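Derivation of every value follows stated rules applied to the coordinates shown; laboratory data play no part. All figures in this text were calculated on a predicted structure; none of them were measured in a lab. Cβ atoms are built from the backbone, for glycine too; each structure is taken alone.
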Structure 1
Amino acid sequence: MPTPYAPTRISVCLVAVPETAVGVLHGFFEVLSFVGSGWEMLTGWPPGPRRFLPRIVAASRDPFPNVVGLPIAPNLSFAEARRADIVIVADLAVDRDEDTRGRWPEVVSWLRQQHAQGALVCSVCTGSLLLAEAGLLDGVEATCHWAATDQIRKRYPAVQLRPERVLVSSGTEHRIVTSGGSASWTDLALYLVARFCGEDEARRTAKLFLFGDRSSGQAPFAARVRPAQHEDAAVAAAQVWIAENYAAANPVAGMTAASGLSARTFKRRFQAATGYSPMEYAQSLRIEEAKQMLEATDDPIDHIAAEAGYVEPASFRRLFKRSTGISPLQYRQRFRQMTPL
């Protein structure tokens, strides 16, 4: 994957024409709007430093219906949207026998200008037709919906189609990215988040919106919610200690000692202040640390178990599956690599 580009505010233009299917258009708008802030909103943990600024762009700001009558309300006209970091063309409702050549001259001109200025230009599904019409796919590899391959090959023979791929990054500095069928927009969204904001932010986005395999339910996507704020200094001291010593052999004893309280008083006050028993709290820290190691490293699972404080790997696997609903290996396979590139 290319080195992430890091403006603090990433401008995203979502192209809208009458043929645009609004599900993907609005899906991108919502997901990119919540990157960073949504994680903080739902878990309490701090957001990432970079945010997306998505806007719908069209011929004018006047609202218009798409081909099935669903409303599209542009934020900017093409004339107003002078420079973007990312441009996305969503899927288009176009019949396989329709000849769309010459249909979108204003959009084509604007797309070429944005790409020439350095924008990353992307498409979803049949949106590749618009990129092909703009000449941006000439001589480069690209993908599209499998049903549109004959249409593109016939009318735009210079495109090097790879219809078996879900996501294709190509062109100078990988500034052309195309994706397959309409559902692949989530793969493109995660790719963009990873490229511009880092793999960790992409994982948070996947967990927030449940992108990916949901056959095991929601548990694999769940993250540790930030503990409630409280004013119990003894409990706070215990929390500081366990954050640095979560792998200790007897974590509850260590937390109790750090608090300066008797064992019975500590357990009662810890539960009241945090909503967790001391052991539940320690276990949640250990599992969360194990998740991060599974996501970010190729370390053997038994090694990760030991690093997280579990002497018996079998015990770690049992507790991990109880917490997440899947095994450590399945978790790694799901979140280690966020995009198919």
Structure 2
Amino acid sequence: MKITSANVTLKSGKEVTVYQLTNDKGMLVEVLNLGGIITKILVPDQEGKLENVVLEWDELDTYENDPAYFSALIGRVAGRIYDAKVTINDKVYTFAKNNNGNTLHGGLRGFDKKIWTAADETTKEEAVLKLTYFSEDGEEGFPGNLNVTVWYTVNNRNELSIKYKAQTDQDTIVNLTNHAYFNLSGNAKRSVLEQEVYINSDKICKLDQELIPDGEFLSVEEHPAFNFKTSKPIGRDINLEDIQLKYGNGYDHPWILNNGENAVEFYDPISKRCMNITTTEPGVVMYTMNYADAPIKLANGEIQKPNYGACFETQKLPIGYNEVFKEGVILRKDDTYSSETTFIFSVK
């Protein structure tokens, strides 16, 4: 188990440190102190070939102002906040309207754009990278000074664990996740539409055309396109006649997770790579990279395309109309926000 690091100067002049976490089996996870961005997860296929299973930009500079949040830490609040405002203790706080009049993924410069302080906490059993960030009271409009700590941990079972903790000196809202774009074909050789997904969920949030929840839930039995209780290819039902699919131009919805050890399974029947996800969070947003319009080059030399990645954003539910689901993301003064999600890689 080891961590190595190297400093890189971006074209803007900003210095970024690249960390590589490696286990004894050759699994490698590469993380930037910029936004806690994961640029590589190298895991074997059925023939033992190590390839990257997250999408990676061709140039490191792209990450500095990445509009797609490629594999970054998202905060203070993941997902959307309706009308870019929220009431806490009878006071209304307003945020940047950076998505159709709503707030998305922490505002204009969320945690994905910040330089985090990094420390190596590796042991014999685990390669551990600790990232910390201090978010000042009023940053992006959010109340309270917030101390955030995130641990990336790799072990010899080919597991990547992301653990989050946060504390505030005022009542505030917090909902943290990682926005990794997975593609188990390796080095993004194929789209994810033929890769298979299982989600341990009976219902999704009902969304409107701006992907804002109204507080209602929809049964996946009644909306079969969203039924992943039995594993199926992502693309099998993505073009079914369902207004929810039209609103998202594909999948971009919160599934409410059932109790159970395995929240999500993602599988590529060609490479035989499999990724299981366990989480302490109540929901997961599966986003199927429905928009990839900018002609930005990936590390494999190809221009990005829709449906070449799938995000599984484990998180609390987004704040919708009439501040629905707000209570789930409130962090009270002197309380501790705590969350953990583990990605388990294997060959099936």
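Values computed for the structure shown
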read-out: Entry that produces -13000 once helix-only ellipticity at 222 nm (-39500 (n - 2.57) for each DSSP H run of 4 or more, over all residues; to 500) is calculated, selected from 1, 2; value: 1
read-out: Label whose coordinates, when distance in nm of label points 7 Å out along Cα→Cβ at positions 297 and 321 is calculated, return 4.6 (choices 1, 2); value: 2
read-out: For 2.0 (distance in nm of label points 7 Å out along Cα→Cβ at positions 193 and 225, calculated) the corresponding structure among 1, 2; value: 1
read-out: Among 1, 2, structure where Cα Rg over 2.2 N^0.38 Å, for residues 81-240 alone as derived comes to 1.36; value: 1
read-out: Test item: relative contact order in percent (Cα under 8 Å, 6 or more apart) calculated as 14, pick one of 1, 2; value: 1
read-out: For semi-axes √(5λ) of the Cα gyration tensor in Å computed as 48, 21, 16, the structure of 1, 2 it came from; value: 1
read-out: Among 1, 2, structure where Rg and Dmax of the Cα atoms in Å, for residues 169-328 alone as derived comes to 19.5, 65; value: 1
